[in-house]
Structures are given as C-alpha cells and as structure tokens.
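Input: structures, listed below.
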Structure 1
Amino acid sequence: MSKSALEPLVRRAELWFGLLTPVDRRTYLANGLALMACKYAVDTGAVGLATGRFWSPLDYLLPFYSLRAEKLAGAPAWFLPAFVVWTLPFLWIGVAMTLRRAVDAGRSPWLALTFFVPLFNYLVMLALCALPTVPLSRWEEQAGGRTVDARLAVALYGIAAGLAVAIPTILLNVYVLRRYSTSLFLGTPFTLGAVTGYVFNRTAPQGAGATAQVVSLSLVLLAGAMLLFALEGLVCVALALPLALVLAILGGVFGRVIALHTPGRPSQLAGLVLAVPLLAGVDQVRGPERWYVVNDSVVVAAPPATVWRHVVSFSELAPPTEALFRLGVAYPRRARIDGTGAGAVRYCEFSTGTFVEPITQWRAPERLTFDISAQPVPLRELSPYGAIEPPHLRGYFRARQGEFRLTELPGGRTLLVGGTRYELDIGPRSYWRVPADAIVSAIHRRVLAHIKRLSEAGS
C-alpha cells in the first residue's frame, strides 16, 4: 500500500486515538454516531451468535452488567472478556475525543472523565455536540492554537497503556482460567505501574512524585473499570487496594528507571508485560490446602446446661449495627437443629443463605462440633448495578468445620468458645487471611453475644 493511500488512515487514527488533533462539534457528532453504529452492529451480531438473543439499543444505557447477567446466559466463558477487550478501544476514543472537544469548546479537559459515568455521560456528550468552538485568544494564536497540555497528554497515554495490559490480564485469569493467583494479584498492579511509569517518562523525564500520582490514578481507574463493567464489587476492590497501591507505585519506580536509562526503547519493558499474564495463568502450583482457625470467646453468667440450649439453636438476632455487615458481609440471623446427637443437622441461617452443618460430635453440655457441607456466598457485593456475583464469591472461601466449647467456671458461669476452620483459594493467602479472619471473628462475636444475652436472661 502506497504512502498516499495510508495517509487517510493515519489521520483517522490520530483523530481517534491521539490527543493533539482538534475536534470541533461537527467532527465530534459525526464520528460519535458512526462509531456507535459500528459498535452496536458488531455487539448485536456477536451476542446473537453466542446466545441467540437480541441486544436492543436500550441496552446501551447500562450495557455492562445487564449484558453479562441476562444477555450472556449460556455464552462461552471467553465471551465476556472478549467483549470487554473489544470495548476498551471505544472507551479510549470516547475519552480522547471528549477531552479535545471540551478544550475546543473552551471547557475543562477533565470533563472527559464523565465519559465513565453511565447516563450522565450522554448529557455531557450532547452538550459538547451543541457547544461552538471558542475563538482563540491572541496568546493562543501566537502559541500555535489551543491544544491539550503536553504533560496531561503523556499522563493519559501512560494510564491507557497500563490499563491496556492490566484489564485483559485480569479478564483472562479470572473469567477464563478461573484463578485468583498470587502472581495475578501481585504482578498485575506492579505491571500496571511499570507500564504507566515507563510511558509517562519515555519522551521526557518526569518527577518521581508526578509519576507516583499518575500511577495511583491509573490504579484508581482500573478499580473504577472493574466496577463499571460489574466485574467486581466495591467491598473486594476496597480490600485489594492497599497492597495493590504499594505494588503499583513500586512498579512505577521500576518503569520510570527503565525509561530514564533506555529512552525510546520500549522493548526493555516488553518482557515484563508479556510475562505477567502468562505467569498468572500458569500459577497452578500450590502447596497443600491449609485450614485456618479462628476462635473467639465470651464469659456467660449462666451454667453450661443453660448455655448449651442456646448453642444448639438460637432465636432471631437483632438487625446488625456493625459497618462490616451493613456493607454486605453475610451475617447470622438464627439457627435451628433437626435431631439430636451426632448425625443431627444444624441449619444456621445467614443474610445470604443457609449453612448446612451435620453434627459430628455431641457432648452436652461441653462440646458441639460440626462439619459444613453447604454454605451461601460470603457477602453481597456493593455495585452500581445492584446485586452481582463475581467469581470469587463461589468456592474461594470455604468454611469447613465449626465448634462450640463450654467450660464451667466458678460462680455458675460458663466460658463459651466459638471456633471456625476455613480454607482460602485466593492468593496471596497471607494477605487475604487478614480480612477473612476479621470477618469470621465478627460473625463469632455476633453469635456469642446473642447466646450470652439469651442465657443470662434465662429464656
């Protein structure tokens, strides 16, 4: 293909993906309508082939979760990741063109961030289609026109590059390979930071503080993308952010150093970019399953025989006041038992469902031990789309055994100990064990306090 034949394609690419070409309202409207029609046509055909369902134009109002929850039932596991990856270039085009249209209209370039806000983004885009180009001032004419600030441009390129690596990596491992591996959790934020820091510093050295800020923004946008596509909920994103932020900033330092020592040579970072998704995918070698144990206790001003009755089954608990449970973590409501002695089955009802607990040891009034043969999801994730169920809610936290131990104390009192043994299949276990222990302990304390109240009231 001749150079002259490529020029229209180059100009189109600069218009869509660049940050320098001005965008007036006519260009913004025409390209927006054309790209929307193109994406809608491909999406409709793909969803129809994968599921046999029709995706109406109204689904574009809130496309991400509604598509996954309803339209994709029965679709192959790879379809959702492929759909998200296909959407990413359109997101960048929308942000890049909205940013330059805002600048052309004399508005703040930060209006581009509204592109990620469902429904409100349509109002902003309609307004930008109507606003005229603001004439250049004399100073702007002397400077060669109104353009996006160079530092902002390289920051956005860096963020886009980091997200282009991180999002497909997460999709591949979580939704195709079904693995929450240690290398995924540690390597993805580090690589995000390294790529962002490298691109941000590649053309001209930037300060370490500015690099850390851009990397942090990149990670926040990654978290926002997970919420936007309904891939994760707010609770788990918030739990992952502290360590992810540290790793991303360290990655940013790494990428910045590479850029300063080998400017203009992106191959220096290519090995890391390619290695992390592969390492996360092949990280199947795990040690033996470990059972983590959490014990909590309370002293009850009642004899063991009285306490035992409320251990075996207990009445309705009051609604929780703890922030942890109000954020969606499952909490116990009541317990009942079918039968007596070993072989009986205890049912502990939680806010998300029922734990089924076959009794393995019945030593009244000293010890009650049970296995856990079925359990509900550990929490209801907070999301702009209502109830969602990311893969980690099913099978990655498994409560295996529980027990109550009662010890008689002087003065007709009882030391009541509640314990749970559980497994984690999400890495790194040493990190996720901390919130898991805290959640299990909070559940224990809620149950033990209720048993204490019932026993001391003599009910």
Structure 2
Amino acid sequence: MSDSLLSNPNTPNNHSSLTEWLDYMQQIHVSAIDMGLSRVLPVAEALGVVQSAKDDAYVFTVAGTNGKGSTTAVIAQMCEAAGYKTALYQSPHLSVFNERVRINGEMVSDETLIDAFSKVEAARLACELTLSFFEMTTLAALLIFAEADCDVWVLEVGLGGRLDVVNIIDPDMAVITNIAIDHVDWLGDNVEDIGREKAGILRDGISLIYGATVMPVSVQQAIDKHQATCYRVGQDFDYREVDASAWQYSNAAVTMQLPRPALSLTNTANALSAVLASSLNVDSTAIEQALQAVKLAGRFDYRKMHNRHWLFDVAHNEQGVEFLLAQLLPLWQQHLANQSSSQNSSQKNQAHSKPASIKMLFSMLGDKDINKVVQRLTEAGLPISDWFVAEIDYPRAASTEHLQGILSSYVDDAQIHDFARLKDATQAVINASQPQDLIVVCGSFHTIGEALAALVADNLN
C-alpha cells in the first residue's frame, strides 16, 4: 500500500486541537463510508478493545432504522442509575463531537479524545491500513471505554449492523428498534435485505429485543441460525399510555406503572425490555429515576428560545416522520390550549393579529427520499403556514433549489422561503413568526445542529 495513504505530513501531534484531529481523520481515507470489518479488526485487536469488551463489560448493541439514539440513551440512563459505570456511544452529534462519547452521562474531554486518536493512529500505521473517519472515531470511543474500565457499554450502530464498525464488539444483548427503507445505496432497497444487515449484530445464544410488530423473514432466519431468544413488542412485551405523566409497561413477568419520559414511549419500552432481559441488577427505583432524568437533544426536543416555541426532531425518512407526526399532533393541540390560557389570563387577546401557526425550518441530505418526507408532512393536516429552507453545510446536502423544487409540488410558492445558509433561514423564521407560533425544525441531524448553533450565536436577534 502506498505510504501516502497511510501517513500524512500534516498528521496532528499530541498537542494539536480536537478540531485539527477531526479534520485530519476526514482526509486519510478514500471514502467517507466504507463498510466492512477487514481493515478495522486488526487495528481494534492491536488496541485490545475487542478483548476488553469481552472480558470486562456487559455490552448492549442497538441497530435499527429509527429510534437508536433514544433507545441507547434510555438504556444507558437506567444502567447508570443502578450504579454501573456506563459508557454510551452514539452518532452523529448535533453540536460538538464529544456528544458521541459519554461516560456516566458526561461527554469526555477534548484531551481524552485527542489521546485516544493518537493511539488509534499509531495502531493504524503499525498495521499499515487506512481507516475511514467513522472507523477511526469509533475505535477511539471503544478504547476510551476500555481504558476507563466501564461496566456497561451501550453502542449505537452507525449504519446497518453486519458491516458496521460497532459490530467488531460481541454484544451480550441486541436490540433492533425497527426496519424501514433507508440508506439504500449501502443496505439495499427492500426490508429483507435491510433486515439481514441489521440482524448481523446477533451472536449465538444471545437475546434480541425486536421493537416492531412486523419482522422480515431475514431477521427470523438470523434468530434461528444463532438460536437467539427474541422478545417482540406486542407479543412478549407491550406498553400503553396512562395519562400525560404516566405509562404502563408489561411483560410475562411484570407490570409496571412508570413516570413518562421526555422521549418516545416506543423506544423507551424497547430499552426497558433490553435492561430487564439482561443479567444486570436494575431495580424499579433505578428505572423510575432514569425515566425522570433521561433526555436527548434533537429527539422531539421542545424548547423556548428567542421568545419563540421550537420543536427539534431529527426525523429524516418516512418512518421517522410518521413517528414525529404521531407525537406532534397532540403536542400542537396542547400548545394551542396553553397559548389560549396564557392569553386569557393576561387579557392580551388583542395583542395577536393572527392565529397561531406552524413554521417549518427544513433541510435534508440529498440521498434521502425527500419527496416522501415532504408528502407526509404536507398531508398530515397541520396548519403549516410557511417553509424556510436552506442547504446544509455538509457534502451530501440537498441543494436549496432541489428542496424548493420538491416543496413546490405540494405547497404554494408563496409559502416557500429559500436561503443560501441555514443560519439565515433560522433568523428569517424568527422574524416572520409570532410568539404564539410553533417552529418545527426537522429533516436531518445536520439541520438541527446548524439551527441550534445559529440560535446560540450572539448575532441572532
């Protein structure tokens, strides 16, 4: 292999910043996504992370099309509340890279990451291999968890399962949240192929939590092959809403009434099932504490900023939008009721000349099915008065013109406001909205991240 592929004269030194390391790692491999484990396994073994996980930790691995972030967050919070030193690996991040690597809920420091990157780079060069950005950074996270001697590792699969770098670690408990069409260039264009990839996280004799009512044949075949024990929602466990503050979970062994978390009940039920089916000692007190504490930025994330009401959600495919809408419709009704109560109590009914509406701040990656996402959002019956669109600052971003072209097939051109940068669109939606409106930001992790960055910038009004 060419030396130029292995090393670079601009390799950061031990005193370089985290930003320099991240920039460097994005340049040292021929493609951003390069699925397969043949290159990464020798480096992982040289670092000792595979053996460390096997010997010293209980590992949850979570795959699926949607809901992985929420599911891993709930599992980690429950294990931490039970007293286990808990590692959590998620991707991508919204604001800072450190969000991806947490121990007991705290992001690891820049210095910890830089030290791990240096060690991964040394092992990579010793093995004479090139690695992608995701492979390098995932190995760094696993090394950090191993060196911190964490009791529990909660790992979110990045893409698929079978060939994802996370899958170098053998899980003790597997979770597949759901299976839908996404990432067709890498996983296939049908649920059987996609299910086969996601079921690649299974190992002989382990347990699987399956969080959807429909299971592809390919997943059942993988379960049979590995003689895994499968717990399915609607069959082996279930849940229901009780009221705004409580929900009920049940399986063959227990029925529990629990505080309602800030995250999806679907994902929470999957996470709870995984914890209860594990060999860990997590009691009802720890579960309740975790549900009251758990949160995850960008997942049905309701905030008030700049005197406006915002809802941030990373929904970026048809299934994700269906889930968003299922929660958004009741939230909108509650939002209207709250606004009405607030206006009546303050006797300021005349202060608002227009009824409350929903403003959409929207952008997506170009390799997603933008048409289906827009179709579902526009046909849901929500009072969306305006769309503010801009291109994300990311290589795979859909252009503003492409977004506008798709939207124009569903809404009047007068409702579409296009901008060169998401920062400008964020400022514009503030200027065009009223305090009683709801601004929904969705379409991609990158959309949420850029919007939040703009909102905390000093030069936004």
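Each reported figure results from applying straightforward, stated rules to the coordinates on display, with no laboratory input. Just so we're clear, the structure is a prediction, and the values are computed from it rather than from any experiment. Cβ atoms are built from the backbone, for glycine too; each structure is taken alone.
A value of -12500 was derived for helix-only ellipticity at 222 nm (-39500 (n - 2.57) for each DSSP H run of 4 or more, over all residues; to 500); which structure in 1, 2 was it taken from? Derived from 2, not from the others.
One of 1, 2 was used to calculate Cα extents along the principal axes in Å, for residues 126-205 alone, giving 40, 32, 19; which? Among 1, 2, the structure yielding 40, 32, 19 for Cα extents along the principal axes in Å, for residues 126-205 alone is 2. When mean count of other Cβ atoms within 10 Å over residues 190-197 is calculated for each of structures 1, 2, structure 1 comes out greatest. Each of 1, 2 could give distance in nm of label points 7 Å out along Cα→Cβ at positions 150 and 302, but the derived value 3.1 comes from 2. Source structure of the calculated read-out (FRET efficiency 1/(1 + (r/R0)^6) of positions 86 and 390 (r between Cβ atoms, R0 = 30 Å, to 0.05), 0.90) within 1, 2: 1. When FRET efficiency 1/(1 + (r/R0)^6) of positions 78 and 134 (r between Cβ atoms, R0 = 41 Å, to 0.05) is computed for each of 1, 2, which one produces 0.35? Attributed to the structure labelled 1.
When semi-axes √(5λ) of the Cα gyration tensor in Å is computed for each of 1, 2, the one that comes out at 36, 28, 21 is 2.
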